[in-house]
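Take a look at the structures listed below.
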Structure P
Amino acid sequence: MDAGVHLPQIDFAETPLDGTHLARVVDAARDLGFVAISANDHLTFPRPWADGLVLLSAAAARSGDLELMTSVGLPVLRGPRAYATAMTSLERLAPGRVVAGVGPGSSPADYALAGVPWSERWARFEASLSDLRAAFGEDPTRRLPLWVGSWGTPAGLDRVARTADGWVASAFHTTPADFGASRRRLAAACRSRGRAEPPHALVTMWTWITENPRVAERVLTDFVAPGLGRDPATLRGRVCIGSAESCAELLAEYAAHGCRRVHFWPVADEPNQLRRLAHDVLPRVPASSADGRF
């Protein structure tokens with residue numbers, strides 16, 4: 001199991017979303033042995049928000065061997081050609097290390113701001129995938145990888161099997177068992193098309209490691225849940241908010257269901273949280289079930 005890091009995009013704790021802070025997070029991810037950095041995409045957000053493509057571009061020069069990924073980008077709203085131009089430009093800054101993870105988006109507010117009808121999102125997204133494949137190239141050994149997001153619906157997984165080089169799953173929209181069932185459905189859909197199961201990344205794994213259960217509950221109920229517009233009950237037990245032991249147990253469950261990459265999104269104090277992940281959590285994931293890097 002590989003570990004990636006979401007870059008800081010949401011101001012949960014009055015942390016400046018500036019270049020100095022970004023550099024500290026990228027340096028920590030690089031030096032602690034994480035394998036990727038990623039950024040999400042919105043046009044608007046209830047809290048202060050930093051643009052993901054800008055952050056990835058700013059991080060490229062100091063990212064070492066880290067992979068750079070959108071998790072996910074919104075070609076429907078940015079325009080598939082504009083998004084493709086941005087990603088191929090990023091590829092020039094970080095050759096061989098860029099993954100274009102895309103999805104239709106899940107925010108009606110983004111669509112309203114872009115002037116795109118919410119009801120047309122799926123049809124437009126399907127069309128954008130064709131445009132992106134043409135822009136990124138058809139040769140699988142040379143093209144920029146195109147990964148597609150799905151929360152695990154049959155239609156979404158079929159889309160991944162038909163069109164994508166990889167699958168982007170969302171941690172706070174699933175459970176380990178549901179992820180495993182979705183992965184098996186995806187593998188079956190790929191086999192029916194004569195192709196192997198593609199790689200995947202479980203992204204948006206919200207993270208706050210603390211041995212104080214009251215602090216963990218406050219982070220979940222006062223920061224993360226309202227920031228995402230979610231009921232805390234729908235997030236509890238699905239994300240790495242809690243003790244190092246409880247986080248390791250959750251990751252071990254995912255590993256047992258075949259998960260091979262998780263992208264962690266610390267709520268704040270990112271360098272220290274990444275150190276806790278690297279030193280206190282990931283080593284506790286059993287090697288027999290983690291099947292790899294942890």
Structure Q
Amino acid sequence: MKPTRLLKKYIQEEPILVMPGAHDTLTAKIVEQAGFKALTIGGYSASASLLGKPDLSFLTLTEMADCIWRIADVVDIPIFTDGDTGYGGVLNVAHTVKKIERTGAAGMFIEDQVFPKRCGHMLDKQVIDPKEMIAKVKSAVDARVDDDFIIMARTDALAVNGLEDAIDRANLFARAGADLIFVEAPTTIDQMKMITSRVDAPLLANNIEGGKSPLLSATELEKIGFSAVVFPVAATYTITKAVGDLMKELAATGTTAGFNSRMVSFDEFNRLIGLDRLRSLERIYLQS
């Protein structure tokens with residue numbers, strides 16, 4: 001089954017779809033080998049990994065598309081990715097969808113923030129008029145080549161205009177053709193329940209460690225009514241902590257020996273990245 005149809009199937013069926021975040025090909029391979037059905041690529045982690053910068057619209061569409069393509073080239077599970085604000089107006093949105101769809105991604109989202117946007121759990125966000133976002137959603141839906149390619153609409157209006165406006169926008173975007181809806185950064189479980197009970201569309205939850213929303217398990221989110229959940233920054237934060245601790249150890253002791261138990265071995269790493277398979281293929285060609 002093609003990745004786009006698989007992603008749609010996973011969103012529509014039970015249990016809730018869990019998508020860990022990957023910011024590069026190595027973390028994507030680890031996600032896939034852990035047995036997850038799909039993964040997500042967020043602009044927050046991609047900006048940090050590729051540019052060493054925060055999620056403040058520094059990352060260009062070309063850079064993001066290249067990141068997605070590289071990951072799609074090494075994993076077979078569906079990829080759901082970040083289309084930011086669409087990188088401009090309605091025509092830019094169409095261009096963004098076409099470019100991201102060609103990377104091999106199975107779906108993407110666009111959001112209703114004013115450009116330059118910022119991470120949804122940061123302060124001082126602004127949102128565009130809902131009519132403008134409706135036009136963007138329609139442009140995105142019309143631009144896709146594969147009808148199964150998932151278009152998700154995200155609204156950041158909750159922090160700007162309140163819950164009622166966020167719910168109103170979510171329903172408007174669903175009626176405009178979005179396959180999946182994401183109301184960013186609810187701050188309580190009661191707000192989450194209000195969203196799932198009043199938005200007539202499949203809904204995504206966003207688990208950001210240290211963010212504004214309650215950090216709930218996938219099972220808890222499924223009971224509330226969410227169809228999918230992403231953990232977009234957990235791997236990035238974990239890698240940052242692990243490498244930081246390693247550098248402290250090396251600086252203090254002059255050796256990494258005390259850190260060996262917290263590393264994979266030489267052979268384990270080579271198996272992870274597929275060295276044995278490639279060397280076997282190499283021998284076949286050389287022997288023929």
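We did not get these values from a lab; they are worked out from the coordinates using the rules stated. Remember, it's a predicted structure, so these values are computed and weren't measured experimentally. Cβ atoms are built from the backbone, for glycine too; each structure is taken alone.
Computed values, structure above
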| item | result |
| --- | --- |
| Comparison of P, Q by distance in nm of label points 7 Å out along Cα→Cβ at positions 213 and 229 - largest value held by | P |
| Identity of the structure behind -15000 (criterion: helix-only ellipticity at 222 nm (-39500 (n - 2.57) for each DSSP H run of 4 or more, over all residues; to 500), calculated), options P, Q | Q |
| Identity of the structure behind 0.94 (criterion: Rg/Rh (Cα atoms, Kirkwood Rh), calculated), options P, Q | P |
| With distance in nm of label points 7 Å out along Cα→Cβ at positions 37 and 221 derived as 3.5, matching label from P, Q | P |
| Mean count of other Cβ atoms within 10 Å over residues 53-60 - structure with the largest value, from P, Q | P |
| Among P, Q, which structure scores highest (criterion: FRET efficiency 1/(1 + (r/R0)^6) of positions 77 and 261 (r between Cβ atoms, R0 = 30 Å, to 0.05)) | P |
